[in-house]
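What follows draws every value from the coordinates through simple rules; no lab data is involved. Quick caveat, the model's predicted, so the values are computed rather than measured. Cβ atoms are built from the backbone, for glycine too; each structure is taken alone.
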Structure P
Amino acid sequence: MLGLCVESSRCHTAFAQQLDLPFLLLSDLNREVVRDYGVMYTRELRHREGYYGISKRAVFVVDRRGVVQYAWITDDSLQEPDLDEVLTAVRRVR
């Protein structure tokens, strides 16, 4: 199992340690996966290195063949997915 976010690995390390996550977190700094899954906002934000896209809050559970078995996407950054649904989807693909 893997997790993925557009944040840096430094942010992931702190997040994973705080929640004691039992899986690896990957960074999508180039926003390739975010674009591929259609969850990148079209607006741009100013950042010290230039402009970059931001992603919507989303959860995908993908099976070993690369087929999406569960998807949750929101424009509300404060909204959280139903964790029971996510865990059920994860258990189905194991």
Structure Q
Amino acid sequence: MIPVYLGDINISPLFYLNRLIITPHFDYGFSAHPKLHLCSAGSSLTFELGRFFFTFPFEIGLDYSYNFGSIFSIMKESSGSKVLRHSLRPVIKVKF
């Protein structure tokens, strides 16, 4: 996790941007027989929102992943599933 201070930028009377949080990630999965592997790498970029009227930490942002490995092409061709090389997903975190 890499926090980047933004300087409390107001976006509305209720919220302000407190900091940007960059969280890199890497996943590796393998099969012993036959020897195949699947990997993903990417990062999550979230903004921590400061708030005036409630106390729960709140983050919103995007997560990007790049999928690769020897089993990736087999999964895409044989099963007909919608396995994507690039993935972009929204991130919403609320800590209670």
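When FRET efficiency 1/(1 + (r/R0)^6) of positions 5 and 69 (r between Cβ atoms, R0 = 25 Å, to 0.05) is calculated for each of the structures P, Q, which structure yields the highest value? All intermediate terms of the calculation are to be shown ahead of the outcome.
Values: P: 0.80; Q: 0.10.
Structure P comes out on top.
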Origin of the derived value -2500 (helix-only ellipticity at 222 nm (-39500 (n - 2.57) for each DSSP H run of 4 or more, over all residues; to 500); candidates P, Q) = Q
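For volume of the Cα convex hull per residue in Å³, which structure out of P, Q has the highest calculated value?
Details: P: 115; Q: 126.
Sorting by volume of the Cα convex hull per residue in Å³ in descending order puts Q first.
Work out the source of 0.15 here, i.e. which of P, Q gives that when FRET efficiency 1/(1 + (r/R0)^6) of positions 13 and 29 (r between Cβ atoms, R0 = 35 Å, to 0.05) is computed.
Numbers: P: 1.00; Q: 0.15.
Label of the source structure: Q.
For relative contact order in percent (Cα under 8 Å, 6 or more apart), which of the structures P, Q scores highest? Write down the numbers at each step before the final one.
Numbers: P: 18; Q: 23.
Checked P, Q; max of relative contact order in percent (Cα under 8 Å, 6 or more apart) sits with Q.
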